[in-house]
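Every read-out reported here was derived from the displayed coordinates using simple, explicitly stated rules and does not represent laboratory data. The structure displayed is predicted, hence computed values, not measured ones.
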Structure I
């Protein structure tokens, strides 16, 4: 009788284990679906905030001629600093377009195609390095920070909720990264 009871207990446990595994799989699926839905909601909210901030920014520029002047001055300074280190994103865009045109030529040999791609990749890496150097420049960082402060101040004049929106956006982006 004891053997029969042990056997029945074991068979019940074995029979129940696929059901338990199935339940765990359903829980995992539900958790995954919930995480996806939450991620989509966060992404949607990020988009809404970005759109709202873009509208506020546009109004700030329309209402504040000093902000326009400060931006133009900052851009001139940044262009000068970019040239000093050899950072030229527009030049790279032109090189990219030129490469696309050349690569579209059906008469191109495979070695010519590879040569174009190799040169383009080298230019891309060089520009990435120059960009890093440009952004690391303390003068560039200072100009960007000063302009950012002026812009946020002007945006706060247009809409006092600007700082709150920026904080919410920052928090949402951080939550997406974690």
Structure II
């Protein structure tokens, strides 16, 4: 029996949701789940703060499925899918040499914990302590302070260091900041 694994589809940037809709039309959720991770972030436009949704990994759609050669070829036929990430071996897709890179559990699990049911990383509330450390009071980053590498108090953003496809990625996310009382 082939186990369920997570894979990354490399797609045309800006077409992630289109590919995801095509996947949902072509495959039942019991066969293939798709995910386009997004983050909510504050942006200042013409003097006003707007809360916008941005993709965490532009150009990627994550899928969970039991991969085989037939499924691979079905996925390759979906419009805007450029390729499915492989592990670098020669692309000869015979049953004996079918090698795709699945995403390691250590990379996908923290990401899944951060996202809500709409695939969005919502704001967390941070408390900046007097010793320059950070405590997450509430939100998806609660208990995951180790992912935060930087806080920009003026822009209400935190930079996270997340592993993705074997490399660390810096991702700016929106946060609410509780400032320490001034003495």
Structure III
């Protein structure tokens, strides 16, 4: 699927011609062909759903999670999330708290992937604010990042999945998303 997605963005490159390497924290990147190394990607998968984001800048991340699995949102949030996120979850009734938990989790994972840190940055070092109008991020004072440089998107590609995209390109406006579906056999070839 990744090779197909990259070749959609760079149609002059055959899907079999892509090669990859890993960065300092294990983040994969395009190693060749040479003229296409400016393309960056992020991958995620969960229980039958695979997500891939391709971008012309490095700071891009995606995460998808299965929302049908059992989770104790408040106890997990107390261990990992920022205090303001925990407080938001406390104020919500259980169904809404579970939904917001997965919003936070996928947004946080997408941000970490976009930064290329993996889990080397604690999940409570930054907080997500989710409303109908916007998704925003804030950082603890010791985190060198600018909240205004980030755009986020949340969606549900299926009734049992939640997906988040983080874009650190410092662009303004909405996050343009193109959705493609490939038959499993074509993606496997």
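From which structure (I, II, III) was Rg and Dmax of the Cα atoms in Å calculated, if the value obtained is 28.9, 95?
Values: I: 28.9, 95; II: 19.0, 69; III: 17.1, 52.
Among I, II, III, the structure yielding 28.9, 95 for Rg and Dmax of the Cα atoms in Å is I.
As an exercise: helix-only ellipticity at 222 nm (-39500 (n - 2.57) for each DSSP H run of 4 or more, over all residues; to 500), calculated from one structure in I, II, III, equals -4500. Which structure is it? All intermediate terms of the calculation are to be shown ahead of the outcome.
Numbers: I: -32500; II: -4500; III: -8000.
Source structure for this number: II.
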